[in-house]
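Each in structure tokens, the structures are laid out below.
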Structure P
Amino acid sequence: MNAAFPIRYIDPVFRPPSEAESLILPVTDGCSWNKCSFCEMYTAPQKKFRARDEAETLETIRRCGERFGSDIRRVFLADGDALVLPTRRLLDTLAAIREHLPAVRRVSSYCLPRNLRRKSVEELRELAAAGLSIAYVGAESGDDEVLARVNKGETFASTADALDKLQQAGIRRSVMILNGLGGTSLSRQHAENSARLANATQPEYLATLVVSFPQGDARFRAGFPEWQACDQRELFVEMERFVSALELRRTVFRSDHVSNRLVLKGSLGAEKDRLLNEIRAAIASPEAAKLRPVWQRGL
């Protein structure tokens, strides 16, 4: 942390696409699990997991208040899983945000399901009352076989339990599924069980990304050697199977991350038929579909 800027960042820094206008506030460095074979976000040596010193966090918030005043409306608690911290520490952090950044109306965080096992619904309600309003949960898949192959450290049941706890506490859930994660051999069960997870938990937000390996797939294939990547048509077919199986009442759906060639946005279930028609059109006539050019994906 220097005199010119109140926050000490350790590169690389990640945040959800919808947090583009948020103040990124590190309360931890790295990811407390960091064993998922598909994830490259926190593998850099400088991103070894640790909790930030509490005094540094509180001082950072105070200095942000001095620097930015009432200009900050949203705060994202970084890095990979702020909710691994004890509830008391999180409450103190949220209290400091209220005191020094009084214009903030939304505080969010990534969330690993495993780290909610130690938190009760009542604790999560305290966090919600203190200002934590949305948790981003990388479910990746609802299929236990896929989750085991990619060393996610979670199951359908553990993810569903975490999502249910958040819902009971009044914290909105944004769930992410990785299109193509099961490869060609597990594509069907990946799609169907991921939809089953969403149906069982009814998240407020649901998004899909396409699995990709900008740094190479050697680490991933070491635990899943028979994995074969889905081609573009197979990815669309998997998406069609996934959306077809969704039975959501009121969920904002987004498949517009840079990894997706077919951009999809809508409300489920109100716009399910329209979304399915767009996917099926891309399967039938990809040359006529409005696909994102490969060069724009920037992975």
Structure Q
Amino acid sequence: MKLPRPTPVTPKQVSAFLKPRQKNSHKGDFGKVAIIGGGDGMIGAAFLAGRAALKLGAGVVHVGLLADKMPLLDVNMPELMVHRAQDTLKLPGLDVIAIGNGLGRSLAAHKLLFDAIKLDVALVLDADALNILAERPDLRGMLFERKRPTLLTPHPGEAARLLHMKTEEVQDARVASALDIAQRYHGNVVLKGADSLIATADGKVFVNKTGNPGMSSAGMGDALCGMVAALLAQGLAADEALLLAVHLHGAAGDALAEQVATIGMSATEVTEWARWLLNQMVAR
């Protein structure tokens, strides 16, 4: 089978997804996001995703933590509402659930993912949610029953586990791998890495050219996950949210590298630059 040639993502293309906010708008107009993760020793991953979701425009962001000893709030961003993970899934009116950031693979983590998949909300699967999914054929079957969008954000190692192959094989056939995950798991996919690939549920493939080696640091994927969730919550379609978030994420890293430094770049700094770039796009 001949594979499609990936279409480059352009600033003009993704800017067209955005609309200025109305003067009389309020937080309810921009969606309610829940981030589920933050097991013992990994609370920061969930907070990074939550902060990114809030800074990329979600109206309300809840963070559900699995850790036994969980903080009552994020002291660096008290606007985030912090709960126990299972309680977060019971909140009314959620528009998007992003699950997996620091989740771990405990039995409790498995149950959280099972419960999240059953809910009638848009779903972003990242990190350990993908690792659990690779182990659970029953969960994969449940994805085909969902009516709302499912988005998967694997790096090459996670993609290899989803496809039950070696990481080197994924990297040698990135287009085929991204399309295969989209088909097998009935969703829209970003296969992360240099020249990230976005595969849509209807078989289209895009390649993103923004980003640089300075982004090879902990937490970058968590920030991207939160960005995707925020854009979904604000009404973008699944493919639009992935394209815009991936482009912005990489462009923010490029701006940071140009203005400050490449070595020592952090996910928190990238989130700040992504917010600035998003606002520039909307203002044009």
Label whose coordinates, when distance in nm of label points 7 Å out along Cα→Cβ at positions 220 and 252 is calculated, return 2.8 (choices P, Q): P
Between structures P, Q, where is mean projected area of the Cα convex hull in nm² highest? P
Work out relative contact order in percent (Cα under 8 Å, 6 or more apart) for each of structures P, Q, then name the structure with the largest result. Q
The value 1.7 for distance in nm of label points 7 Å out along Cα→Cβ at positions 132 and 148 was derived from one model only; which of P, Q is it? Q
Read-out helix-only ellipticity at 222 nm (-39500 (n - 2.57) for each DSSP H run of 4 or more, over all residues; to 500), computed value -13500, structure in P, Q: Q
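Laboratory data are not the source of any read-out in this text; all were calculated from the coordinates shown. Quick caveat: nothing in here was measured; it's all calculated off a predicted structure. Cβ atoms are built from the backbone, for glycine too; each structure is taken alone.
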